[in-house]
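Each structure below is given as C-alpha cells.
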Structure 1
Amino acid sequence: MKKIHHRLRGLTLLTVASSLFAALPAWAVEPFTLKDIRVEGLQRVEPGTVFASLPFRIGDQYSDDKGSTAIRSLFGLGLFTDVRLQINGDVLVVIVEERPTVADVSFSGIKEFDAEILKKSLREVGLAEGRPFDKALADRAEQELKRQYINRSMYAAQVVTTVTPGERNRVNLNFNVVEGEVAKIKDIRIVGNKAFSESTLRDLFDLDTGGWMSWYTKADRYSRAKLNADQESLRSYYLARGYLEFRIDSTQVAISPDKRDMSVTINITEGNRFVVSSVTLEGEYLGKEQEFKSLVSVRAGEAYNAEDVTRTVKAFTDYFGAFGYAFAQVEASPVIDRANNRVAFVLRAQPARRVYVRRINVEGNNRTRDEIIRREFRQLESAWYDSDRIRLSRDRVDRLGFFTEVGIETEPVPGSNDQVDLTVTVAEKPTGNLSIGAGYSQADKLSLIASIKQENVFGSGNYLGLDLNTSKYNRQFVLSTTNPYFTEDGISRTFDLYYKTTRPYDAQGGDYEIATPGVGVRFGVPFTETDTVYFGAGAERVKVKEGDQLPEAYRDQSGTYLPATIGWARDNRDSALVPTTGRLQRFNTEFGLGGDRRYAKLTYQFQQYVALTRQYTLAFNTELGVGKGLGGKPYPVLRNFYGGGLGSVRGFEQGTLGPTSAVMGSTTGETVNVGGARNLVLNAEFIAPFPGAGNDRTLRWFAFVDAGNVYGESESVDLSQLRSSVGIGLSWISPVGPLRFALANPVRKFSGDRIQKFQFQIGTSF
C-alpha cells in the first residue's frame, strides 16, 4: 500500500507539471516567424485596438520577450480581465476576456446634490457610462461620493454600491446613499488667551456655532480651509498688536460618535507684548536714504505690528523696482530684548542689479486679442523695469472686466543679467449676456423684455448693447456701442440711439403720450490714471401728444433738444458693489445750447466710506443738482430732478417730492409731481453684518438717516423744507443682482406728502 501511495504521488506531480506547461504554450518556445494572428473573445472591443497594441505583425519574428510585452500592453489598455497567448504551429492566438462596461449610473437617496453634479465627479475618477468597469473603480467611486459629502460636513453619509449585470457584458451601477445629518459645530474653544477675551477672538472667525441665519451662511459647517483662514486671522490679530512671539500650539477637531456634532479647540501661547525701540537702515539705498526712511511704517515707541513690517518691506521692494531693480532683497531683522519686552528692527537692503524688460508675453487669451491687453500696459518693452508701472498695468487689465484672473510673472532672461521677460497670464470669462423675458401686469398686460450685451465684441474690447421693452406704457428701444480706444491715447467713444414713449396707466384715465427719439455721442478723456473727463452731444425730438390727464407743465415741452455734456469722475472705492473704504466723486454738466430749449443742468455727487472695523462701515452720500433756463427761457420740465424713494429720501414715495402740476381736464383740482430744477440729498448709513451671518459681506443690514428735497426753478433752497427719515434696511448680493430693502419712518414730513415706508430696488450704493 505504501508503495502504491508513492507511485500515485509521483504521478500527481508529473500531471501538475504537465498541465502547467500545457497552459503556457506561448512560453519557452523557439523564435519563429508568424504566419497569422487571430483574436478570440472580443465582444465590443474592435480587433484593431488589440492589433495596435501588439509589438509584432504577421511576418515578424516571435519570441518569449515579445509575448510578455504583448500581454503587458493588452492589460495596460484596461479593457480586459484576462489575456492569454496560444501558439498553434506558426499561428498566434490571442485569447481575451473583456471587462464589462458601464451601461448606466444611477443614484438613490440623494437630496444634497444634483445627480448630474455627482456623475461629473465620478467621471473624473474614471467611472462613466460606456467605460470599462472593475471593482477597484467602484471602490474609488464610493470614496469620491463620501468625499463630496464630507465637503458638505455630512460625515455620517453611507454609500452602498449595487452592480446589476445586463446584456452584452454590460452592468448597471446604483449608488444608494444614506445622507444622514449635517455635522455642525457646537463648540469653538480658544485656550491660552489672556490679553483678549474668547468672545473677541471668536468674532474674528468665519466659522461659528451657528445662529438663526446659519441656513444661509452655513458658517456652522466645518471646513478645513475656513479653519486655516481663521487661524491666520487669529495670528494676524495678535501680531498686529505687539505679540511678536504669538504661536498656535495645536488644533483639535473632534466629532461626536453619531457624527452630528463637532468641536474645535485651538491652543495658543500669546507671549509678551513688545514695543519697537528703534528702526535702522543698513545696506545700499541708491543714495536715497531719506526717501526710503519716509516709507517706513514701523515707528519707535509704538507696539510691534507685523502688518507695518510687511508694509514697509513691500514699500522698499516696490520703490527699488521703480528704479529698475526687479530683484532687490529687503530683510527686516528683529533684535529682541526679552528682558524689557522691546524689539529693534534692522532693515537690510541689497538692490542687486538693474534690469530692463526685453519682452512682454501674453498667455491665456483665447478670444481677446493681444493688442487689447497690450494697450493697457504702462510698462513698455525695451524700457527699464518699473514696478509701479507694472502694477498699474496689471490693474488696468483687470479693470477691463474680461478676465477672472490676471497675473504677471517676472522671469530672468537666460544668459543675461540685466534683462527680464514679463509674462501676463489671464483667464477669460464670458463677457456676453443675453436675456429674453416676458412680463404681465394688470396695467401693462403682456410685455416683452429683451436685452443683449457684449462687453468684448469679437475680442476687440468694444461694447455693444441692445435693450428692448414693449410695455404699453413705458416702451423703449436703446442701442449703445462703446469703443474704449477710439484713439491710441485711450479716448473712448460711445454712441447711443434710442426711442422712448410714455403713456399714463389706464387707472389714471388719461390718453396723452410723450415720445422721445434721440441720438447721442460721448467721449471719455483720461487725464490721469484715476481721473476721466467726459464730454458729448446729442439730439432729441420730444413730441407731447396732448390728451386727458396731461400735466399742464408738459403742454409746451414739445420741440428739439440739443444737449451738450461735460463731466468728470474719480472713483477710489475698494469695491463697486460692497465698498468699505474710499471715495467716489462725480460732476456732470448738461447744456441745451441749440434747438428749442436753452438751459444748463449741473449735478455733483460725493460718497465717502469709512471702515470702523473689519465688520462695520460708515457711509456718507451727498447729491447736489441745479437747473437753470438760459436766454430768458424757463428750465424744461422734462429735465427736472426727482426726489423721494430709494436713492433719495427713503420713506417717501418714489419721485413725489418737490413741485406739482395741475392736470388738464381735472374737475377735482388733481395734481401730479413733476420734479424740480434744484435738488439736495443727504444720506448717512451705518453698515454691519446681518445677525447670524458672521462675516459674510453679501448679506448686510444698515441703519440710515436721510434728508433732502426738490425745489422749483424760482424757489430758493429752503432747509426748513427738507424732508427727513430714519430707518433700517437690508442689502443682499443675490444671484439675480444686488438687492436693497428699506423700512423707513419719515420724521420730518408735510401735509400732502405721499408716504411709502417699505421700498426695495435692484442696484448698488445708496
Structure 2
Amino acid sequence: MKTHIAGPIRLGLVSALALNAGLCVAQAQESTTDEDGAKRLGAITVTAQRREQNLIDVPLSVTAFDSEQLELTGAVDITSIQRTTPNATIEVARGSNSTLVAFIRGVGQQDPLWGFEPGVGLYVDDVYVARPQGAILDIFDIDRIEVLRGPQGTLYGRNTIGGAIKYVTKPLSNEPELKAKMNFGSYGQLDGILSGSTPIGDTLAIGGAIAKYTRDGYGKNLNTGAEHYNKDVLAYRLSADWNPTDDFSVRFAYDRSEDDSNAKHGHRLLPSADGTIPVTGDVYDTRAGIGDKNSVTTEGYSLTAQWDVNDAVTLKSITAYREGETVTPIDFDALPQNDFDVPAVYYDDQFSQEFQLLLDSGPWSGVMGVYYLDGNANGAFDVILGGLGLTVYQAGDQSKENLSVYGDFTYELNDQWSVSLGGRYTEDKTTADVTRELWLGAGSGSFDPANTSIFFATQTSYNDVSRDDNQFTPRLSVSYKPTDNLNLYATYAQGFKAGGFDPRAREDLDPTGLSEQGFGPETVDSYEIGLKGVFLDGRLTMNSAIFLADYKDQQITVQSGADSDNDGVNDTFVSSVFNAGESQYTGLELEGALLLTDQLTLSGNLGYIDAEIQEILSGGVNVADQFVTQNTPELQGQVALNYTNSLGANRGEISLTGSLSYRDEYYLFNVANPGFPAGQSAIFPAGGPALDPKSYSLLDLSAVWTSPSGKYRLGLHGRNLTDEEYRVAAYNFVTPSQLGVDSAYSAFYGPPRTITASLSVEF
C-alpha cells in the first residue's frame, strides 16, 4: 500500500506551500509599471472560453504560460509545465520519446494504443489533436500555453473530461521579423531554431519556423552500443495570414515533426531469469536486443476564416486535417534475446470542421457552434515470445465519427453578478476491426517478409463492430465580483468520453461476447468553488479552487499473462477493459505571485487531491479496494523566486529564477506495484523492488541577460540540479503475470541534471 507522509510533516508542507501559493503564469509573472512609477503584476489574457478575456474574469481553473516566461525558465517541451500546474501529470509515455501521457485532477489515459482515447484534450491553435503519438510538442515559435483544469466538454468537446491543454503559436507580425536561437548543453546538446515573418503588400503576411534538436543519450544500449534517451527531432511550421478587409481574415497553417530519436527501452529492475545478466548500473542504460531504429512523423494543415459581421457578432470557421505514422520497436524484457519483443506500427488521420458564432452585445457574451470530426487510428504489432517459440500478432483499426452542437453564454446581471450557462450535445460513433492471431515461430511475418513462422490459429476476428454513444453535457457557473480585482465563482460542469473497443480483445476466451460489444462511456460531474484576486495594489495575485468530482464508469484497462494450455507457463496475454462503477476526487489548488520588491517576485503553486475508486463490482462483490488511481500524486507544488533588474545604462537587464518543485509518491497503474517479496516467484526467488515512484523534488536555476535593445539574449539554464533520479513510467509483467522467459519488469526515468546555454538574436 501507499506510504503516507506523517501527518505533522504533511501539514507543515501544505502550510508552507500555501503561504507561498502562487504562480499564475510560470515562475515569474510579468510585471508592469504604472504612470506613477509603481510596479504591479500584469494582467493575463487567455482564450479559455473561446474568446479573449482577462484571466481573473474566467470562472474556470486556468494556468497560463506566455513565451517570455517559458524562455526565461528554459522550458524545453510541454512536459516542462507539469512542474508549475497543480494536480497535473504531463509526461512522456513508457517506451516512447514523443507520446503524451496527460492526467488532470486524476482523469486521463495512459495506454497509447489505437483503441483508446485521451482524457485530456490537446489543442494546437484551436485544432484538436486526437492521438497522443507525437504530442510532446517542443516549445518554439509559441505565443502561450493554457492548461484548463476540470471538464471542458461544453466548449471543447471530445475527450476533455479531465481538462485541456492549449498550445497557441505566435501570430504573424505586421513588420518583418527574423529571430535565430542556438542551444548548447549537456550530453552534446545542439539545437538550432530559426523563425520569422514578413508582410507582402497590405493584405498578406507569411511566416515560418524551423527547429532542429539534437542530443546524445543520457545512457547507452549496452547490447547494441547505440545512444539511449537521445534526441533527434526536426520540426517546422509555415503560416500565411490574408486580411483583405478590416472585418475578414483567413489564416493557413502547416506543421510537421520528424522524430528519429532512438527507440527508448526500459531499465530492467531484475537480473535475467538464469542469473547470467545483472541489472545495469545506470538507470538510463538498457540491454534491449530488438533494435534502436525508431520513427515518429506527424503533420497537419488548418484553415481558419473569421468574419466580424459587426461589433457584436463574429463568425468563425476552422477546417483541419492531421495525420501521423509511428514505426517503433518495443523490448519489454529489455534483454538481448528475442523474447517478449514487440515491433509495432501505428497510423492515424483526422479531419475536423468547426463553425462558431461569437456574440458580445451588452450584457450578453458567448459562443455557439457545430463541430464534426472523422478520424481513424490503426496499427499492428507482434508479441514475439521467442523462448516459447510463439508469436501473437495483433492488428486492427478504430474509426471515430463525432458530431456535436454546443453553446456557452454569459449574462451580466449587473456590475457584480454574472451567470454562465452552457451545454453540448454529442453523437459519437465508433467502428472497429480487431484481429489477433497465434503463430508458431519468432514473428508473424508481417514485419519480416523472410520470416518462416507458421500460422496456427485466429483468436480474434471482429470486423466492423460498432457502437453509438450520445450525451448532453451541461455547464453552469455563477460569478460575483465585489471589485474589479476580485472574482468569487461557483461552477458545475459535466465531462464525457465515449466508449470504444479493446484492440487487444480475445474472442476465443470470451464466450459471453462482451468484448465484441466494447466498453461504455465514462462521465465526470465536477463541482468547483474558486477565488481569483489581485491584492496589495496589484503586487499580489492569487487564484484558488476547491473541487469535487464524481467519476462514473471509468474505463480501466487490465493486461496480464495467461496460461492457455495449463502447463504452468504463461504463453499468451489477455486484456480486458471494463467500466468501474464510481470514483470520487476532492482537492485543492492554489496559485499566485507576490512582488516582494520592484525587482523580486515570489511565486508558487500547490495541488492537493484525495482520489478514491469507490466501487468496482465483480460477481456482485465490490473489489474497489484492489484498485488505485494512476498518475495522480496526492500532493504536488512549486515555490519560485525571480529577480529582475537593470544593470545600468546601456548594460541591459538580468533575470535570475530559482524554483523548487515537489511531487508526492504515486501509482503508475490502476493496480499498486509495491514490489514482491523473496519466495513469491520461482523465476525470481530474490523478489523485486517497487515500481511505483517515490516522492521527489527538482531544483531548477536560470540566468538570462537581455541587451538594452532587446535584440540579443544570453541564457544559462540548469534543470534538476541535484541530479534527482525519478521514475515516470514502467512495465510490469512478472508475478502473477509472468510472460515470456524473463518477463518485463523495467522502468523509465525523467532527465538527469542538465545545463544549457542559449543565445538568441533578433534581426
Completion exercise
Output 5 (relative contact order in percent (Cα under 8 Å, 6 or more apart), calculated) maps, among 1, 2, to structure 1
Practice task
Name the one structure among 1, 2 that mean count of other Cβ atoms within 10 Å over residues 292-299 of 18.5 was derived from.
Solution key: 2
Handout entry: Entry that produces -0.25 once log10 I(q)/I(0) by the Debye sum over Cα atoms at q = 0.05 Å⁻¹, for residues 140-563 alone is calculated, selected from 1, 2
Key = 2
Completion exercise
The value 16.0 for Kirkwood radius over Cα pairs in Å, for residues 524-571 alone, derived from one of 1, 2, belongs to structure 2
Exercise for the section: Output the label of whichever structure in 1, 2 has the greatest value of mean count of other Cβ atoms within 10 Å over residues 540-547. Expected result: 2
Completion exercise
With helix-only ellipticity at 222 nm (-39500 (n - 2.57) for each DSSP H run of 4 or more, over all residues; to 500) computed for every candidate in 1, 2, -1000 is reproduced by structure 2
Exercise for the section: Given a value of 67, 40, 33 for semi-axes √(5λ) of the Cα gyration tensor in Å, point me to the structure among 1, 2 it was derived from. Expected result: 1
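Readers should treat all values here as calculations from the given coordinates under stated rules, not as data from a laboratory. Since the model is a prediction, treat every value here as computed from it, not as a measurement. Cβ atoms are built from the backbone, for glycine too; each structure is taken alone.
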